[in-house]
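Here, each number is a calculation from the coordinates, and none is a lab measurement. None of the values given here were measured: they were computed from a predicted structure. Cβ atoms are built from the backbone, for glycine too; each structure is taken alone.
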Structure P
Amino acid sequence: MWNDAELLARIQFAFTIMFHYIFPPFSIGLGLLLVIFESLYLITKDKLYESITRFWIKIFAACFSVGVATGIVMEFEFGTNWASYSRFVGDVFGSPLAAEGIFAFFLESGFLAILLFGWNRVKPGVHLLSTVLVAIGSIMSAFWIVVANSWQQTPVAYEIVQHGENMRAVITDFWGMVFNPSSVVRFTHTVVAGFLQGSFLVISVAAYYILKNRYLEFASKSIAIALIVALVTSIAQLILGHQHGRIVAEYQPAKLAAYEGLYETSTRAPLYIFGSTDPEKETTRGVKIDGLLSYLSFGDVNEPVKGLNEFPKSEWPPARTIFQTYHIMVALGMFFIFITLLSSYYQITNKLFKQKWLLKILVISVLLPVIANQFGWISAEMGRQPWVVYGLLKTSDGISKSVSASEVLISLIIFFLVYTLLFFVWLYIMDKEIKHGPTEFDNISSLEYAKTGARIDSISKTSKQ
């Protein structure tokens with residue numbers, strides 16, 4: 001293992017992108033919620049919404065900054081560890097990355113300073129506009145990154161040309177490349193997952209404040225809005241996940257077969273609720289519903305679904321791993337619908353503050369969208385193997401020929417140490433800000449503060465009954 005440059009390069013890229021991918025979904029989700037909170041403040045003039053907005057701006061800044069810092073590293077890895085891959089896809093991959101820099105990163109960075117430091121320096125409408133533009137920038141950044149990745153999953157609008165001793169893919173239709181068969185559904189699936197992850201962060205912190213009997217009105221308004229976002233997005237993910245599955249069935253049948261541990265082409269192909277698969281014995285065991293995979297993939301229970309045996313074993317994805325990660329992701333998606341429906345019911349009936357057991361679940365539930373996003377990425381990327389560009393370039397052919405295993409290992413260790421330190425710094429900042437809580441009540445007039453205090457006392461008494 002330690003002498004295998006390709007394996008070490010794959011581990012390094014997986015580690016750096018999985019660490020990075022913790023933060024952009026938080027930024028995307030919090031960006032949407034900041035727009036909602038600040039819009040409510042401008043509409044209602046309620047100082048409490050100002051407090052909510054300014055508190056979550058601090059949390060957004062912590063997530064955004066770490067996301068930017070860790071994202072830059074991966075672009076250098078393309079050139080150092082994956083030079084052959086970079087030569088092959090450079091003309092294709094470079095276009096969306098350049099578009100991200102022009103249309104997304106400049107938009108985010110240009111208005112981020114106003115968002116963070118302009119609250120008392122610009123007009124409220126200008127500050128809201130900056131919040132909207134930063135939120136749009138984070139979404140646009142996700143769009144161009146997903147476009148590049150989706151082209152690797154479903155490559156279209158290209159031609160292969162000879163470039164010296166090497167072959168490379170060249171775009172023949174820019175917009176055809178952008179709107180490749182999987183880009184739109186994968187983009188919406190990714191962004192909605194970010195909305196879900198951000199909303200669960202707000203729900204978790206609000207539930208923590210309720211359990212601690214602190215900032216109760218702040219928590220009440222925050223959790224009410226975040227629950228709406230979480231409920232809508234969790235249901236949307238079910239629909240988008242289904243649409244994504246149909247794209248996979250059409251364009252990446254080997255990936256679909258690995259998702260469900262399907263080895264023989266079958267009519268009435270089963271969908272497994274949970275279980276395990278053994279690629280060596282070519283068997284899958286678990287709880288299944290016959291015909292459901294055929295129906296969900298093609299709209300007909302009798303439609304055959306290709307099994308892995310339709311493909312050479314050298315082109316099989318690692319079915320054992322992605323079977324589990326895929327099913328855990330789906331199970332978490334169903335849990336999100338259940339927990340948000342249940343919490344919304346208690347919220348509507350004014351009983352949420354009394355459900356201590358549910359609030360405790362909501363506090364730790366912030367981890368679950370992170371896990372779902374990570375496992376979704378693992379399923380999608382490992383499911384594409386052994387191809388780095390599906391059907392065109394294998395991962396083993398994309399590695400740099402001049403980088404040694406020892407060089408990759410040393411950089412991997414350095415990344416691990418630096419990222420571990422960065423992660424604990426991020427946790428420290430998040431813990432400090434959350435425990436400190438919102439401080440903007442100091443800016444509320446005495447009359448408004450008295451009214452707010454009265455409402456807090458009312459909520460506090462209700463929660464203790």
Structure Q
Amino acid sequence: MTGPMRIGCGAGFSADRLDPAVDLARDGELDALVFECVGERTLAFGHRDRRADPAKGYNSLLETRLRAVWPLTAANGCRIVTNMGAANPEAAGRAALGVARNAGLEGQIVALVLGDDVTDRITPDTPLPHSGCTVGDIDRTLIGANAYIGADAILPALETDASLIIGGRLADPSMFLALLRHRFGWSADDWALLGAGILTGHLMECGAQITGGYFADPGHKDVPDLAFVGYPIAEVAADGSVTITKLPQAGGMVTMATVKEQLLYEVHDPASYLTPDVTADFSAVQIIGQGKDRVGLSGASGTLRPDRLKVTVAFDGGLLAEGEISYAGRGAVDRARLAAEITETRLRRVHGVTEDLRCDLIGVRSLHAHADYGTGGADTDVRLRVAGRFRDRERAEAVLWEVESLLCAGPAGGGGFRGRITPSIVTHDAFLPRADVPTRVEVLRT
């Protein structure tokens with residue numbers, strides 16, 4: 001087929017909203033709807049969940065999303081492609097079959113893209129280049145490792161009659177590229193076209209970011225009807241040129257500015273953007289306004305793909321303990337600082353805590369850690385957060401105990417204590433040769 005392909009984005013991260021995706025499935029006249037729901041941390045949490053329950057480890061919203069959109073896409077001839085399988089695509093496939101049966105979706109085919117889980121290929125000697133050490137140096141329990149796999153792995157699934165394709169660590173833009181390669185017959189070494197397809201995927205993968213969501217900044221970059229911001233639609237031609245738009249009734253906007261921001265988002269080198277499929281080159285991209293909520297792009301290219309695949313290696317991070325308390329009014333910053341000093345001193349001397357601690361003044365210097373906003377005026381409102389990672393629960397509980405004790409032990413005016421202890425994970429990056437990451441497709445039928 002050579003006519004333009006119309007692809008919607010149904011999610012830009014694991015917990016993204018559902019109603020804009022339903023709107024696209026119902027009214028978007030789409031050829032495909034992509035749910036991009038995997039990040040490094042969500043994948044690691046998936047491994048943690050699968051270890052606790054072999055039937056878990058996939059995106060917790062998978063069934064909810066499928067119940068809402070699959071009947072619509074099945075009726076409209078629109079395919080769904082997603083990485084909501086996360087750390088357990090097989091279990092996600094079984095869950096999807098349950099949704100189909102309960103919804104009366106007879107004759108549907110689900111294709112699973114497998115092989116990204118490379119946990120058994122990670123050894124204590126595996127280098128972690130960005131961390132300057134090996135897996136063995138981390139001294140934490142390995143819970144899972146997944147390679148970023150690309151369009152080559154997804155294409156065999158598209159060549160089936162599956163209306164739903166589920167994978168694990170399918171690289172974000174590669175899901176879009178696979179659809180375009182299947183539609184237009186692009187070859188695996190046409191680097192210019194592959195780079196153009198990755199441009200589409202990169203623009204679309206974060207959902208409402210390109211329709212004004214992440215763009216919005218009141219008084220500087222105002223966005224209409226942001227509470228009901230819509231998800232984007234890509235209209236892609238056989239030559240790789242693309243128009244980004246949205247449903248006319250959806251909130252938000254598609255402008256030259258929203259598109260430019262997303263074009264550069266998380267791209268460290270626009271002339272050499274590494275993906276599993278191609279080293280994309282966005283440096284000569286032309287952006288042209290095509291009227292209200294329509295922006296066209298062309299000129300993307302690419303060169304030879306990397307010979308290794310990036311791998312996310314996840315470790316058990318122990319228990320994360322967080323204790324918070326607020327101070328308000330004149331001198332609040334100084335009182336919060338004193339409370340932080342008291343808490344850390346007591347955790348070290350009374351409880352024998354040797355682990356690293358974070359003591360942040362939220363509203364003063366948590367994100368901007370080196371800023372100094374003084375002692376604050378009468379209207380100052382600051383929240384102290386004390387946090388640390390621990391291998392044993394007793395020390396984790398000590399953090400909550402000491403922060404809560406500030407309510408009476410001082411300094412003055414503390415209130416609104418909140419504490420929690422949660423399992424945590426730690427991730428690092430590794431690389432594997434492509435030959436070490438074989439992939440396969442498994443077909444399930446309702």
Completion exercise
Note: mean count of other Cβ atoms within 10 Å over residues 164-171 at 29.6, derived from one of structures P, Q, originates from structure Q
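The value 2.7 for distance in nm of label points 7 Å out along Cα→Cβ at positions 76 and 276 was derived from one model only; which of P, Q is it?
Answer for the origin of the read-out: Q.
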Practice task
Name the one structure among P, Q that distance in nm of label points 7 Å out along Cα→Cβ at positions 284 and 332 of 2.1 was derived from.
Solution key: P
Handout entry: Origin of the value 18.3, where mean projected area of the Cα convex hull in nm², for residues 92-315 alone was derived from one of P, Q
Key = P
Fill in the blank from the handout: helix-only ellipticity at 222 nm (-39500 (n - 2.57) for each DSSP H run of 4 or more, over all residues; to 500), calculated, reads -24000; among P, Q the input was structure P
